[in-house]
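Undergrad: Multiple structures follow.
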Structure P
Amino acid sequence: MSTAAAAAGAPPLFRYLLRLGDLSLVLGQRLSEWVGHAPALEEDLGLANTALDLIGQARLLLTYAGEIEGRGRGEDEIAFLREQGEYLNPVLAEQPNGDFGQTMVRQVLIDAFQLELYERLTNSADERLAAIASKTVKETRYHLRYSGGWLVRLGDGTQESRTRVQSALERLWPYTVELFAEDDLDRAMADSGVAPRLSDVQAAWARRIEELLGEATLERPQDRPHAWFGKRGEHSEHLGYILAEMQHLQRAYPGARW
């Protein structure tokens, strides 16, 4: 059986937890690439702290996913020893950092999504997930204040900074379609009370993003069709490079412990 087929046959809650956990895991890995390279020491620390928060969220979600799966896999095995098609993060999270402005645009789009989602997940019928959401939502509010503040400073800053972030917004906007593309798993989770309706999340996200874009004097891009669906295991070429770096030690030294 292929890895994709095996994932498809897993319990629905397991696959939903992977979607949540993989988003935080991959985005945290991406942000960690800024350590030592950010434009100022304060931003170096800010991005590193955000990355640590995201990895912490991934640990909670992937640990729970392993328990639901019932195959004896812990957070490390799930995080580091899957094939590319088994990761279920949205493709937006795996997009390259680019310059600082592009990173902030990507971060704003995902932070706003996670905030609206986790605020609603605090009322999940699954008590364990609701508890994880209650912790996560506090961190995510800070993440959006940070990224949103930078979006406004760059968008309403110099002509150069505005041009760069507007260009990044145009490039990354199509990937947001996937965040709200409801499929059978999303509907099953909503029907059981585990997760909210993505249409509700999208409406709140759109209002929040519109407000931020207005303050940043940026133009909302036109919606365009989106061909990638990482939540189904269909990724861009960028994820393979992320995994090659992220998984190296685990695959070179299987079962190693610090």
Structure Q
Amino acid sequence: MPEADTALLADAARAAGEIATRYFKRDVQIWDKPGSQGPVTQADLDVDTMLRETLLSARPDYGWLSEETPDDTARLAAARVFVIDPIDGTRAFIEGNPTWSHSLAVCENGDVIAAAVFLPIHEKLYLATRGGGATLNGRPITASDRADLTDAEVLAARPAMDPEHWRNGEIPEVKRQFRSSLAYRMALAAEGRKDAMLTLRATWEWDIAAGTLLVSEAGGRVTDRKGRNLRFNNDPPMLDGVVAGGRHVQEKLCAQLA
């Protein structure tokens, strides 16, 4: 049942936080991934190992997709798949910024059915179950109901606001803000603290799977940059950006994208 999977993810996310916080603001070993894919730390690898052992021991018939595990395409034949980012926002983690998170999801036939996003330093645990709503530390959360795009608070990296991405080069008059972790950006949109978030680059599934369910179960809307519904467990595991948030603002952002 999805509820049991959500409870499993919650426990695993807390355990991940215990490991990662032992390394936070310490002299942790860092490597650069090949292909300019960014840094990875010993904390990322240790969290990944623990999550893989814990989750697959509990659900041995599930597939596995994680940023820090070599991809095994056997997952493509599995009905249910764990989609995991051991530490989302590794650069923030390295810099000592507390806005990194653990992002854990279960997908069933392409749809996310259970999700957890945990920020250990802020002690914020976001959970969602398909059909069961979304919560923050056990309290229900709801996406923004803002109607106007002008002055909406939108989480995005600076390049997303380049004129080339918008119809006729007209950048929407939003209040752009930034968080390193895509999962946390989506959680803030689900919580209604921000009106929306977007990323326009090709996006790894593990960055956004959990957040997708958080936003949708909080009453928001999530699509790719072209307004299409997201489907997970792809080969390769990438999607064409993501736009998520309160329904009105999300739809208006999609309408203005080139």
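Undergrad: Out of P, Q, which one gives 0.15 for FRET efficiency 1/(1 + (r/R0)^6) of positions 85 and 213 (r between Cβ atoms, R0 = 25 Å, to 0.05) as computed from the coordinates?
TA: Source structure for this number: P.
Undergrad: Let me ask something additional. Using distance in nm of label points 7 Å out along Cα→Cβ at positions 29 and 173 for the comparison, can you identify which of P, Q gives the largest number?
TA: Structure Q comes out on top.
Undergrad: Out of P, Q, which structure matches -9500 when helix-only ellipticity at 222 nm (-39500 (n - 2.57) for each DSSP H run of 4 or more, over all residues; to 500) is calculated?
TA: Q
Undergrad: Still on this structure, I have one more. Once distance in nm of label points 7 Å out along Cα→Cβ at positions 93 and 117 is calculated for every structure in P, Q, which label goes with the largest value?
TA: If we compare distance in nm of label points 7 Å out along Cα→Cβ at positions 93 and 117 over P, Q, the biggest value is for Q.
Undergrad: Further question: One of P, Q was used to compute relative contact order in percent (Cα under 8 Å, 6 or more apart), and the result was 18. Which label is that?
TA: Answer by label: Q.
Undergrad: Okay, next question. If mean projected area of the Cα convex hull in nm² comes out at 13.6 when worked out from the coordinates, which of P, Q was used?
TA: P
Undergrad: On Kirkwood radius over Cα pairs in Å, for residues 77-124 alone, which of the structures labelled P, Q is highest?
TA: If we compare Kirkwood radius over Cα pairs in Å, for residues 77-124 alone over P, Q, the biggest value is for P.
Undergrad: Comparing P, Q, where is distance in nm of label points 7 Å out along Cα→Cβ at positions 53 and 229 highest?
TA: Going through P, Q one by one, distance in nm of label points 7 Å out along Cα→Cβ at positions 53 and 229 peaks for structure Q.
Read-outs: derived from the displayed coordinates by stated rules, not from any lab. Computed from a predicted model, the values in this text were never measured in an experiment. Cβ atoms are built from the backbone, for glycine too; each structure is taken alone.
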